[in-house]
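Asker: These notes open a run of structures that come right after.
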Structure P
Amino acid sequence: MAIATLVTAASVTSFAESYRDRLSWATEHGLSGPWAVVWPLQVDVFIAVGELALFVALADRWPPRSRAAAWTVTLAGLVVSVAGNVGHVTSHSLTSRGTAAVPPLAAAAALAVGLDVLKRVVERHHKATAGATRGPARKATTRATEAARKAIAQGHPAPSARALARAHHIGRDKATEVRTAMLAEADGHTGQPGPLTGN
């Protein structure tokens, strides 16, 4: 929570400072009134859209290739933002230009930290969810296996994969695996093909 608060505060402050510098750029280059106010937002839209896309990409675990466009948009917005911030500085002093470049770079750094934290939180959540569901799923598969084995041992036809899936709330693929394994087990014990039914 503390990290999220600090990252948010850093991002808001950096974007506000960056907006002010680009507003100065706009007013110095022939824009005034609402047009000058809106101009910096055009750059921020690219950064914001890229950030949101990266947020969704990490939350939904998009493959790296699918994130390329989001990174491209974000980095393009960052480059334009830095250029606008530095460009409005009249002094040729390296320190003055460096100072003007800090806000968008700070926003990007805060974003990188925030996304890294988010990535780790999402990965931990997925692991916890997988762990929570693995136990019940294993028990259901065990029950399906025991039911199929019992039916075959009593001389009944092996339950169909559909019946196993429906009765024990397991996936059709897993039910097919259980049925195939039990038929192979019965075949190995008796030397005869196990009883079959349609899937």
Structure Q
Amino acid sequence: MRRLWLAILLAAVLWTVMFSPWTAPYVNFWWMMSASALVLSALATCFNRKWWTTMAWSPANVLWGVLIAVGLWGVFWLGDKLSAWLFDFARPQVDTIYNMKEGESPWLLTLLMLFLIGPAEEIFWRRYVQQQLSERWGANAGFAVATAIYALVHAGSCNFMLVMAALTAGVVWGGLYRLFPRLFPAILVSHALWDAAVFIWFPI
């Protein structure tokens, strides 16, 4: 468990540096996010070298990944409209998130999200963190704690909408992993596709 908590602490530090209004101006978000995702997924693989043994790739898993991504995009579209109606600060905070892609190549960002950032986050947060906590404390507690941590590492951004977005996505992906662990390839695909869709292809 010591390795797990050290990895989580590292993730919290990296996410705070990337998102904090006091440190973010001094780093390139996308390169740091890519490097962080690579490091964390590598740690997850070193600490749990057999995580890929349950990966069962199939056309059905890819299709489920697409459907999950589409459904989650719809949840976020609806959530954006509802939050903008309820809170004056909601849309400006969402726009702050989108401003992070300004000046960057959409093709490069798409490739990073599809083949590095999205998959690496799932390998770390679900297949490593949630799985380890579930084996230690039970599936329900593992899901709840991993999802809470996934949301809280975004708190350094001081952006309520980003934290709620992470919580919502974490509940969906973590909940699916809790109920259907063999669908992990589909969850991984959905995260990669959703990232690219919500940031580049069909921004909300």
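Asker: Taking distance in nm of label points 7 Å out along Cα→Cβ at positions 79 and 151 as the quantity of interest, name the structure among P, Q where it is greatest. Numbers along the way, then the final one.
Answerer: Working: P: 6.3; Q: 0.9.
Checked P, Q; max of distance in nm of label points 7 Å out along Cα→Cβ at positions 79 and 151 sits with P.
Asker: Next question. Taking relative contact order in percent (Cα under 8 Å, 6 or more apart) as the criterion, which structure among P, Q has the greatest value?
Answerer: Numbers: P: 19; Q: 35.
When relative contact order in percent (Cα under 8 Å, 6 or more apart) is computed for each of P, Q, structure Q gives the biggest number.
Asker: helix-only ellipticity at 222 nm (-39500 (n - 2.57) for each DSSP H run of 4 or more, over all residues; to 500) was computed and gave -22500; which structure, P, Q, did it come from?
Answerer: Numbers: P: -29500; Q: -22500.
Here the read-out was taken from Q.
Asker: Assign the value -0.52, -0.85, calculated as log10 I(q)/I(0) by the Debye sum over Cα atoms at q = 0.08, 0.14 Å⁻¹, to the correct structure from P, Q. Numbers along the way, then the final one.
Answerer: On the way: P: -0.52, -0.85; Q: -0.25, -0.81.
Of the options listed, only P reproduces it.
FYI, it's all coordinate maths here, none of it is from the lab. Everything quoted here is computed from the prediction, not taken from an experiment. Cβ atoms are built from the backbone, for glycine too; each structure is taken alone.
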